[in-house]
Structure P
Amino acid sequence: MSELVSLTKDGEIGVITINNPPVNALSPGVPEGIDASIAEVQQDDSVKGAVIIGGGRTFIAGADIKEFGKITSGEKGPDAVSMHDALKRIEDCPKPVVAAIHGTAFGGGLEYAMACHYRVAVASAQVGQPEVKLGIIPGGEGTQRLPRLAGVIKAMEMCTRGNPVKAADALESGILDKIVEGDLLEGAIAFAREMVAKGGTPPKTCDRTDKLGDEETNAPIFAAARDMAKKKARGFMAPLKAIDAIEAATKLPFDEGCEKEQEIFTECLFSDQSKGLIHVFFSERTVRKIPDVPPDTPTMDIKQAAIIGAGTMGGGIAMTYVNSGIPVLLKEVKQEFLDKGLATIKKNYEISMKRGRFTKEDVDRFMGMITPTLTYDGFENADIVVEAAFENLDLKKEIFAELDKVCKPEAILASNTSTLDIDAMAAATSRPQQVIGHHFFSPANVMRLLEIVRGKETSKEVIATSMALARKLRKVAVLVGNCRGFVANRMAGPYGREALFLLDEGATPQQVDEALMKFGMPMGVFRMYDLAGIDVLWHVRQEAIKEEPIPEGQRVSKIGDRLYELGRYGQKTGAGYYKYEEGDRTPIPDPEVDKIIEECAKEAEIERRKIDDSEIVERTIYALVNEAAKILEEGFALRACDIDIVFIYGYGFPPYRGGPMWYASTVGLKKVYDRICDFQKEFGEAFWQPSELLKRLAEEGKTFEDYDQGR
C-alpha cells in the first residue's frame, strides 16, 4: 500500500505489515496506510480475514511525539477525528482482524490493537498506555476500550501509572486473546483462520460492557483511585484526568465517551504540564549527544568493577553495579566498616524482597557478586574503580595515587565526589586521561541521575564508555564540566542559601518546605538537609571554605552551624531542623529550632518579618536559575536542557514544570531577570548579580530553548 505499510496475502488471510523503523511509530503515512489496507481487505472477496503486524523489532510503539508539538504550535490541526474514523473502520470490518504483537504495543499502538477484533502476542511482548508520562491521556479511545477489555481497575492502573504490562498479565486481564508460541506471524495467521472458520460477526470491543460495572460499585473505586493519584503523583494533572475519562466510559455510550476523552486529551495536550513533560522526554535523549564525542567512539566493555568505601554511597553504588550484572570488589579500611556496609546492603535488599522487587534467589546472587576486601588484591582485574571515600580532597588524591600503582593502564578511575576537583585527583596519577567523575546521587541504587564530570584531560573513549555504562546501570547520564559542585550541587548552593536566609528573616522551616512542596518539589530544603545529615553538610561546607574562604563582611546564616554544634544532625539523631520519633521519618516542627533561628537572627541584627509563600518560591527557584545560567554561559553544561535533566533527576525538580530552565522560560525570562534585579537592589550585589546570559536572553525576548537551538 505504501513504503510504510504493505499488504500481502497468505492464502485467504491478508497480512498488513507496518515498516516504519525503528519503532513503527504512528508517523504521518502509517495510519493512512493501515486505513487503506483495511479498505482493500474489506473489498477483496478472496480475503476472509487479516493480521496486522509490525515489521522489525516491534508492533507499534506509539505515536510520533513530535506530532504533538506540531498540534500545540498550530503547525497542524488535531487528527483525533481521523483516528476515530480509522479505528472505527477496523472495528466495523466484517472480516476478523487480528493484531499480532511482538516487542511493544504502547499508546496508539495498543489503541490500534484494541480496535482489532482479536489480539495475540509472543510471551516477551509488552502492552501499555504510557501517555500519562507525557502529561496527557490516551487520545485514541484507549480510556474507552481498555476498561471494556481489562476492567475498570486495571484500566485505571495502566492509564494513571503508565507502566508496561507483560503479555501474561495482559492475557489474564483480557487485553490479549492468546499467547503464541513459536513464530508470531504463523501463529497469528493460524488464529485468524480459526476465527474465519468459526464464522459469525467478529466481536467489537466498543460493544463490550460486562466489565464496566455500575455507578454504585464504581463510585468507591474511582474515589480511591483519585486519592491514590493525588498521593503518588502529587501535582500531576494527567493521572486525575485519565480517571475522569475512564469514568466517562462507565457512564456514557461509547461514542459520547470518545468525545469526552477527546475533550480531556486536548485540555491536557495544550497544558503547560504536557509541554514540560514532552520537553523532558526529548531532553533525556538529547543529553546522550556530546558534540565532540562521536557516536562511533570506541568504548570499553566493563566486566569487573571495584569500589572504594562501603558507606552509604559506596554500598548503594555496589548495589547499582551488581543489579546490572557487574560483579564488584568492595574495599574498606577496617573490617568493622566493611561488615557494617555489607549489613546495610543486605538490609536494603531484604526491604526490596518484601516489596516484591527481588526474590531471595536474586538477593543471594547479588550478595554473591560483592567481594569484600581490606586490600587492593584483585584491583588489577578491575575495568573501572569508583572511589566513594569521605569528601576530603587530600584523602581522595592519596587514593588515586594508590590506584595508579595497582590498576591496569586501561582501567577507568572514577570519583563519586559531589563537589571536589577532578583534575586535582587526576594530577595525582600518571594517567589523567583515564580519570573522570561519576557523581551518583543518594541513595545511589535508587536515584536515576549520574553526573559524569569531564576533567581537562579525560579521553573521549573514557567519556563514551561512561555514558554507555550509565545506560547499562539504568541511569540517566549527563556530561558536565569540572567546577566546584559541578551542576547539581552548584545550583543547590544558592537554593539552600536563600532558604536559610528566609529563616533568618522570618520564615520557619516548615513554611519554607511546604511552599516548595506546593510548588512540586518532593521535599523541602530542610527535610532534605535532615535526610542528608547536617553533619555531612557541615563537613562539605568546611572543605569549601578551605578552598574559597568567605569574604569579610559577606552574609552567612549561622543556623546550620548552630544545629551541628548541638549534635542535631537530622534524622540519624532524631533532631535537626525538625524532631523525629524513633523509627519514624515524619518531620515534627520543633519550638527549640524556632528559638535557635530567632537567636541567630538577633545576633546578625536581622529584623524578622512576615514572609509569604510566593517570595519563598521566587527567591529559592530564581536563585538556582540564575546560577544555572552562569554555569551555562561558563560552559560547564552543554545545554540548558542538560541542566533541566540534572535538577529533575538529581533533586526532584517537578518534571511537569520541565526543569528549572524550561520553567523560567515559561514564566518569561524578562520577568525572572527583573525579579532578580529587584532582589539585587534589596539584598545587595554579592549573591544576586544577574547572569549575563539571562540578561541577554531576557532583553532579546528569547528562551533557554532558543539558546539551545542556536548552538
Structure Q
Amino acid sequence: MTEAGNINNSPISESLKCLAANSFSALDLLNGRTLPEKLTELALLGVPTGPPLLTAGLKHLSASLHGLDASGVRVVVFGGGTGLSTIVGGDSRNMGWMSEPFNGLKEVFPQTSAIVCSTDDGGSTGELLKDLPIIGLGDLRHVLLSAMQAARLRQRYHLDELQAIQTAASLFALFNYRYRCRPTGVDDLLAQGRLDLGSLPRAMSHGILTLLQVLFDDPRLIPTLERPHCLGNLLITSAIYSCHPGKTTAPPPEAIRDGLRILTDLLSIAPDTVLPCTTTPSMLKMSYANGVVVSGEYKSGLARRGYPVDQVFVDFLQQRPYVLPEVLETIRRADIIIFAPGSLYTSIVPVMQVPGLAQAVRDNQEALKVLVANLWVQAGETDLAMDDPNRRFYVSDLLKAYQRNIPGGVKGLFKHIMLMGLQDIPGSILQNYAVEGKVPIYLDRGRVWKMGFAPLEAGIFSAESLAEQRLKHDPAALALTVKTMWAVRDHLDNNGCCPEAGQSLQTGGVNFTFRAGSELACERYTGINARLVDLEVAEPERVADILWRHADIPVSHLAFMRGLRFVDRRAWCRCQEWDKIYSFFNPEDGFLNIRQDMLDDDHFEVAFLVALGQSLLGNYFTEKRIAPLVIDGDNLGKVYCLHLRPEEERICLFTNQQLRQYLMLARMCPSGREDVFTRVLNGDEGFTPPGLLFGLTYAWYIDNRFVSHIEYKMSVAKAEVSDLVPEQVKTLNRRRALIDFFRTVVFGQ
C-alpha cells in the first residue's frame, strides 16, 4: 500500500483521533462560557434537552441547587433607591409589587440585611430636609417595605397567605401615599388618601396610628405637615423623633437606629435588617471633567454637563460621619456581600465613602463578594467615558469609576461581576429602549477578565416584563443566581477570571480625607428665607425655591443686593446692544431688575441667576465707556474702558486681587493706571462686557442648560486642540481658568 493510501497517517485519521480523545461532558449541553454561568443557566432554565445518560446527572445537580437550604446564610447588600429594593424584595414603589411582595433575596436568604445610602435629597425627602437636620430617608422607606418576609409576617400576626398579601398591599398604599393639602389631623390624613388601617392586623394598625399622631403632637414635626410628603417618610421621621424626646431637633444616632427598629418590629422584619450607611447628614457632590462641581444627589441626577463625571465626593455636614456599630457588625458577620445595581455615582460610591465601610468589607475575607452591574447607561453619569467621551460605556468603565471614587480603590470589595445576559433579549426590545435614549452597559469580557474580575452573565430578567416589551431585573432570578454562586463557591476562584491580571486596577485607589460641610440643609433653608425677609423681593417664594434647588449658591451671595423688582416691558429702557438678557443688577440702588415678561418659569430662573451673579461684583466700577480707536486718522475700532472704584469704597464679594484676576480672565487688560482696564474691539467685533459675562457664567456654572451662549464658549474644551495653533491653546486654558475661578473663588468648592 502506498504512503498516500495509508489511512492511519491521513489528516482525517488524525482529526478523528483527536475528537475521539475528547470526552463530552453533560455540562457542555449548557451554553455558559464558564462553570458559574453554566450552573446559573441550569438553575434558571432547567435541564436542557439531551440524551438521558447525560441529562440524568444534570437533573440531580439542578435539584441539589434548588434544594439547598440557605436559611442560615448571612447576606448584606449595599445600595440605594430602586436597585437595592428590587433585589432585596422587589420594587416597592411599583404597583406590580403588591401582587408579588414576597420575592427576591429576603425569601431565599432570610438573613438578608440592607445598608442604605443616605444622601437622597429629592422629592419628599428634600422637603423634610428643609425643616429637620436628618439624613435622607427616601431610600430607607423604599427598602423597608421590600424587606418584609412572608414567613415572619404570617407568624407574627397569625395570617394566612392571602391575608399576608393583603397586608402588604395596604402597607404599599400607606407608605407610598403623597398628600397635597395639609391634613388637620390623623383622621383627615387617612380620609384624604382613602387609607383603611382596618385592613391591617390590629397591633400593626395601632402602632401606625400612634406614629401618625406624633406628627400632630410633636412641635418639632408639625412644620413638616405644611409641605407635600410621602407618608412613609413621615412614619420613619415620627418613629425616629419618638425615640428622641426633648426640644432639640437633631436626633442622635441611637434615635435613628431605635426609630427604624420600631418600624421593622411593626412590619415583622428582623431588627437591624435595614440600616443607614451613616447617621450623619451629608451632601453628594459631583465633579466633571471640565472642572464644574454640582451639589446635591437630586440635582446631580438631572445635570447634563456634556462631560464625563470625574469624581464624586460626600460632604458630611458639621460633624465627622458616624457609623452605627450594628452596621460594622453586620458586615463583619456576612457570608455574602452584594453591591446592588443602581446609579453608579449616587448609590454605591456614597456608601463606600463613609469612613470605615470599605475597609470593613475588605476585612471580611471569607465572604463571597458580588457586584451586580447596572443594566442601563444613565444620562449625566455613565453616558460618557473618561478616556474617550465619544464611545459608549462598558463594564470596565464602571470598574474604573469605582476605582477612582472609592477610598483605597476596589481591591478586596468584590471579585465577581454579575450582569444581565443580553443574548436572549429580542433586538426589538433593545431598539425600543434605544429610541427612548436607553442604551445597555455592555460587557467587555476580555478587559474585565484582565482586570482580575470574574464576569457572570445570567438571565436575571423578568420574563413577565419581557412579554410586555420591558426589561428589568427579576428579584427571584437574581436571588437564585446568588444562591447558585454560593452553592458552588469553592469552584469559583479558578473559573472566569485571569489570575495573573488585575494588578493595575486592584491596587492603589484614591485616598479621601474627611470633608465637613459648613451648614445643614435646614439651616441653609432658614438662612435663605431670613435673608429674603430683609430684602424687597418680588415673588419671594419662587426665589427661595430657586436658591434651595441650587445648593451651590451660598446664602452669602444674597449680601450684595437690596431687593428684586420687575419692570414693565414698555418701561424697559436698558440698552440691549450687546445682549438679549432681560435682567441686570443696578449697583446704584442694589436692586436686581427683571423685565416683567420674564416671569415664565425657565426665563425667570435664568434672568434671576444672571442678575444675582452680577450683584457679586457689586459697585466695582466708577465708569465704563466705549471710545473710538483712531490712529493716524484711521478709525481702527473701539476701546472699552473700565475704571475701578477704589478698593476701600467697594461693596463686592472679591478682594482686589481676585477682582483683577477675574477681569483678566474676561480679557480685560490692565493699563498703565492701577484702576483702569481696557479691551480693544476691531471694527464691528462683538463683545460681552465683564459684568454680563460674570452673570452669564454664574448662571451657566449653576445649570448649563440655561445659558447657551456660555455653553458655546466653554465647548472649546471638547475640541481637539492642536499645538500648531497657539491661540487655540490660549483660549482653552483661559476657559479652564475661568471655570476654576468660579469653582474655587465664587462657589468656594
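Nothing in this text is a laboratory measurement; each read-out follows from the coordinates by a stated rule. Bear in mind the structure is a predicted one, so any value in this text is a computation, not a measurement. Cβ atoms are built from the backbone, for glycine too; each structure is taken alone.
Observations on the model:
- Computing helix-only ellipticity at 222 nm (-39500 (n - 2.57) for each DSSP H run of 4 or more, over all residues; to 500) across structures P, Q gives -12000 for structure Q.
- Of the structures P, Q, the one that -0.66, -0.79, -0.95, -1.15 was derived from, the read-out being log10 I(q)/I(0) by the Debye sum over Cα atoms at q = 0.16, 0.18, 0.21, 0.31 Å⁻¹, for residues 55-110 alone: P
- Structure (P, Q) behind the derived value 54, 38, 21 of semi-axes √(5λ) of the Cα gyration tensor in Å: Q
- Top of P, Q by mean count of other Cβ atoms within 10 Å over residues 47-54, largest first: P
- Which entry (P, Q) yields the derived value 4.0 for distance in nm of label points 7 Å out along Cα→Cβ at positions 255 and 375: Q
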